[in-house]
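Asker: So, here's a batch of structures to check.
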Structure P
Amino acid sequence: MKRILGALLFAPIAILLVYFSTPLIFFIAVSVVVGICMLEFYHLMEVRGTPVRRYAGVFQGFLVVFAFYQGGLSLTAFIVSAGTIGLFMSALVGREDLSRAFEKTAYTLVGIFYVGWLLAHLVLLHRMDGGRFYILFLLLVIWFGDIAAYYVGKNFGRRKLASEISPAKTVEGTGAGLGGSVAGAFVARWLFLGQLSAVDALFLGVLLGLLGQLGDLSESVVKRSAGAKDSGRLIPGHGGLLDRLDSLLFSAPILYYYMLTWVQIIK
């Protein structure tokens, strides 16, 4: 229910931000979102007793978003390579317990790639010709899937999907969620993405809906490993920002590469 209420609460804000913001404003917004989500991830790691270099990680996450905003492959590769080297160098010169130095570096890198790198693809999507509509398409697919999964799972769900990871999820709800995602894809196609073929809408509805649910389950694994119910308390009654955006972690990059491969129109 939290995810549904979160969607209803933030849907108008998200739609206005995606549609009306300039590339610079959208870059700033995504940078803030990435920073908050990475801090929540690093907090979960610290709760489970795993040390991290949280501020170094968040800074590199910001640089990844900046590199995507600039659109240069060479700059992105340089930032990722230099940042990785820098984290390992800090383990060599830092005054810390060497028995956990590699673990600290490794989990810091996980946060950079799992949260920063994946969410930063929203900036790449926004830069594409028609990219605003692609992001709105993605949001409708995810939101429709969440609503369908919640309603069917709550009222008709009988078989648990992964009780140890997410006790509330059912097989019936998961199937309904995929159906809802397909419905969301066709609604988006009808409203503002008429150039998308019916085959593409069907394929993307299933693919993005599945990836959205996998992103949700993956974040649940992170939370369960830390013994936490939510990633944070930023949103009263709804948990952390990462809880609200976990469905985009896997789906946003795949949508970008799909559109880039098949549409081939980027500014």
Structure Q
Amino acid sequence: MKNETKTALITGSSSGIGLGIAKVFAKAGYQICFNGLEKNGEEIAEEVGKEYGVKTMFSPANLLKPEAIQEMVKNAQETLGPIDVLINNAGVQYVAPIDEFPEDKWNLIIGVNMSAVFHTSKAVWPQMKAQGFGRIINITSAHGLRASEFKSAYVTSKHGVTGLTKVLGLEGAPFGITCNAICPGYVRTPLVEGQISDQAKAHNMSEDEVVEKIMLKKQAIKDFVKVESIAALALFLASEAAATITGTSLPIDGGWSAQ
């Protein structure tokens, strides 16, 4: 599946899952447009580019602003050429009961997790349509298929992207554009490490108990999802081998959604 000429734009790719995906795509020969909030984003992009011998760039675009998204896509197209793969990975989270859920947090989560997916997809669509090829891959969550308490905004946003994935899969079919979602369970990123620590303090548990009794409780396979697994599936969905897979939401969740 090595491809020396294609370009991928990956949101939220200067850390965590997105960075892992970016490295796998760079290793496969893709040029990468990085995006994120990290202050050293340009350095991260340069390092990955040098390591794998591919052209990269970094955009600090605020995904809450449609005009910033449009500018990011335009700059990527001018710098790297046509965007063949869009991976909507950026996401934020907040946990609270519905009656205590801050409205600003609701707006933030819906904006980054769901509305930005619409705006990025819309921005790349004309070019993908014109070239007769495109791959849009949305990194959602097991929460795009199942619900959990105290995550009203997150679950809503991820379910919304599940629906949008189906629509774009249908609309893109006549033009060689596919759209699919990957739905991971818990991934042991630095962000999740922080959540484990916070949960341990809040519930007066050890961190091992938090992992067993809270985080992995709903998974049949009691293990964290590996970033490498998510990246490998994304790379497959971007390939010609996946040309007839579209409008789907594929779980990598240890059996969580099977229950």
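Each reported figure results from applying straightforward, stated rules to the coordinates on display, with no laboratory input. Computed from a predicted model, the values in this text were never measured in an experiment. Cβ atoms are built from the backbone, for glycine too; each structure is taken alone.
Asker: If you work out mean projected area of the Cα convex hull in nm² for P, Q, which one comes out largest? All intermediate terms of the calculation are to be shown ahead of the outcome.
Answerer: On the way: P: 14.3; Q: 13.5.
Between P, Q, the highest calculated value is found for P.
Asker: Moving on. Upon calculation of relative contact order in percent (Cα under 8 Å, 6 or more apart) from the atomic coordinates, which of the structures P, Q produces 19?
Answerer: Numbers: P: 22; Q: 19.
Comparing all candidates, it corresponds to Q.
Asker: Could you tell me which structure in P, Q was used to calculate distance in nm of label points 7 Å out along Cα→Cβ at positions 73 and 233 as 4.7? If you can, show how the numbers build up before the last one.
Answerer: Values: P: 4.7; Q: 2.5.
Derived from the structure labelled P.
Asker: Going by distance in nm of label points 7 Å out along Cα→Cβ at positions 17 and 33, which of structures P, Q comes out largest? Don't jump to the answer; show the numbers that get you there.
Answerer: On the way: P: 0.5; Q: 2.1.
Largest one: structure Q.
Asker: Here helix-only ellipticity at 222 nm (-39500 (n - 2.57) for each DSSP H run of 4 or more, over all residues; to 500) has been calculated and equals -13500, so which of P, Q was it run on?
Answerer: Details: P: -25000; Q: -13500.
Only one of P, Q returns -13500 for helix-only ellipticity at 222 nm (-39500 (n - 2.57) for each DSSP H run of 4 or more, over all residues; to 500), namely Q.
Asker: Still on this structure, please answer the following. From which structure (P, Q) was mean projected area of the Cα convex hull in nm², for residues 81-184 alone calculated, if the value obtained is 6.4? Walk me through the intermediate numbers first.
Answerer: Values: P: 9.9; Q: 6.4.
Label of the source structure: Q.
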